[in-house]
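Please go over the structures that come below.
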Structure P
């Protein structure tokens, strides 16, 4: 059950799109407040101020609307909107901007990422959806690595897809650890800042791809 299997076609009218979007926004509020298992369709329709009949016009089940909520979050995380980077900026600056945008987007969607992790452990459909999300992230980064190799900037001795799988997995688990799990901090230590995460992740990317980096 892939994401395409979970979702029906979008409405064709503007009013239909607005109603569907309102239901998705309401569902996100309910899921983040109550969790996936305890969320009820009645809670979603109440939050959206609509009838159950309206709900079933756009969604067949709680599973389907949860998939729709996750689809919006995935779009935010794959295309989070990077800060402006000049065309002549070096590769490390681009990676740093990308990492910063991804971590910020992950933080915005941290509650949903926690729910997806939980639901994927009990539902094969959402487990497949989670894998699709990870694969999309890996493929996007692999294209960037291949481009750097073609420009003669990155190490050509690594396969771009395998390198992306390793580096993207590192970034994803790092984000999950700090924005969902929230690692414990020893007495006297301070929490890690977003700048610390970005700086460390960027250096690891640069070192792995043998990119020149100013200290």
Structure Q
């Protein structure tokens, strides 16, 4: 379960900044997969980062019960001068995977499909390659909640299908909180919905209701 209480977030510039998220209060039940929808710039990636602990709120709290992944699909978080293999080894050690490091490396290498680039510095990767590496690395660990930021839109059609199947195989044993511009992907993998609008978050027990209200708000 994830509880978000009185959460506020903004990014501070030289002239201040508007609130991206304002007084968010949500309880995401254990075992429920959620589609996160809203306009570009509504704060979807920001909220995922806060849920995953990659960022901190200006006010309020995020309480997590269970293990939550980092946002899959975001290309940050790797050490650019290290190779893909070295990054995987480092993250595995941080997450206590020492006894299975060789197995984890093999699994990530096979899933990410980077070829010889797996042993090249990550700073030479395209954003798509970095996302594929992050995707494969995330799936190498057993999280209770997987966070996905457009992860299924990475790569060619075959890789997109592979990514979707990987998430589908985890539904039941784990849950997802997913950002995607594809309504069909969200409907396939998620039951509930969160609509971010004007800094506020609205919870829906049924994803279809969230999608309906969002499209009505933008005139589609």
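Tabulated data for the structure shown
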{"quantity": "Read-out relative contact order in percent (Cα under 8 Å, 6 or more apart), computed value 22, structure in P, Q", "calculated": "P"}
{"quantity": "Comparison of P, Q - label where Cα Rg over 2.2 N^0.38 Å, for residues 127-206 alone is highest", "calculated": "P"}
{"quantity": "Structure from which 24, 17, 11 was derived, semi-axes √(5λ) of the Cα gyration tensor in Å, for residues 79-190 alone, options P, Q", "calculated": "Q"}
{"quantity": "Identity of the structure behind 0.95 (criterion: FRET efficiency 1/(1 + (r/R0)^6) of positions 7 and 31 (r between Cβ atoms, R0 = 25 Å, to 0.05), calculated), options P, Q", "calculated": "P"}
{"quantity": "Origin of the derived value -22000 (helix-only ellipticity at 222 nm (-39500 (n - 2.57) for each DSSP H run of 4 or more, over all residues; to 500); candidates P, Q)", "calculated": "P"}
{"quantity": "Distance in nm of label points 7 Å out along Cα→Cβ at positions 95 and 167 derived as 1.7 - corresponding label from P, Q", "calculated": "Q"}
{"quantity": "Answer label among P, Q for the case where Rg/Rh (Cα atoms, Kirkwood Rh), calculated from the coordinates, equals 1.03", "calculated": "P"}
{"quantity": "Identity of the structure behind 5.0 (criterion: distance in nm of label points 7 Å out along Cα→Cβ at positions 39 and 119, calculated), options P, Q", "calculated": "Q"}
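No value in this document is a laboratory result; all are computed from the given coordinates. On a predicted model such as this, the values are computed, not experimentally measured, just so you know. Cβ atoms are built from the backbone, for glycine too; each structure is taken alone.
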